[in-house]
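A.B. asks: Listed below are the structures to be examined.
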Structure I
Amino acid sequence: MIVVSDTSPITNLAAIGQLDLLRQLYTTIIIPVAVYNEMVAVDRLVPGAIEVQTLPWIQTQIVTDVQRITDIQTNQSAIDLGEAEAIVLALELEADLILMDERRGRVLATDCGLNVNHYPFSEVD
């Protein structure tokens, strides 16, 4: 099963000490570089930052269709880079599931034909 994740599912579960639930449910999680950077390349400690750098079951992958990311961000003002990359990566990998809690991102992912999780503490934006 190919599962791509946005930032929030990882950070939220890491914050409550339950990140391993993702491994138990899906074995491997793939994140795009923008998600990795949102967690690691910031000036504060983000829950899950150490884990995405060290756990072998969380894999970072480069999105190849950069133009599609640009198109999403140009046409969807409320979608950030991490969400856009997660959606495009899921499309490129023909992922079975994308983990995302932001409503606008979930709607766009669904519109793109992706199977979006029903994340238990989804944002109500």
Structure II
Amino acid sequence: MDRKHNKAIVQFARDLRKNMTKEERHLWYDFLRDYPIKFLRQKILGKYIVDFYCAKANVVIELDGSQHYEDTGSIYDKKRTDYLAEYGIKVIRISNLDILKNFEGVCAYIDNAVKQFL
């Protein structure tokens, strides 16, 4: 997997960074940006763009809106997760609803998971 560069989706990744969802902005600006272990946002990993990536822990955080819980969304998500797992990358999926209703719990969950994967 070419984890550093995929010319075909570089511009799309830039656009996603500029146009983050409300939940992505909340998680980034209120937790991950200043987290002591570095995270990147809208990171290209092979043929996919992940929401947040921590290289040190080799973990991806994906925020899931309602479309991820429909049949086609969940099938696509499983494909992505399986692809990333082939390279030893662990995927943490968090619903947008959890970001909005239980932000402190989400932050604690991410912190515990990252520390477990170090």
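A.B. asks: As an exercise: distance in nm of label points 7 Å out along Cα→Cβ at positions 11 and 83, calculated from one structure in I, II, equals 2.0. Which structure is it?
C.D. replies: Structure II accounts for this read-out.
A.B. asks: Further question: Thinking only about distance in nm of label points 7 Å out along Cα→Cβ at positions 19 and 35, which of I, II has the largest value?
C.D. replies: II
A.B. asks: Now, a different point. Comparing relative contact order in percent (Cα under 8 Å, 6 or more apart) across I, II, which is largest?
C.D. replies: Once relative contact order in percent (Cα under 8 Å, 6 or more apart) is tallied for I, II, the winner is I.
A.B. asks: The value 0.85 for FRET efficiency 1/(1 + (r/R0)^6) of positions 59 and 75 (r between Cβ atoms, R0 = 30 Å, to 0.05) was derived from one model only; which of I, II is it?
C.D. replies: The correct label is II.
Only the coordinates and a few stated rules stand behind these numbers; no lab work does. Just so it is clear, the structure is predicted and the values come from calculations on it, not from any experiment. Cβ atoms are built from the backbone, for glycine too; each structure is taken alone.
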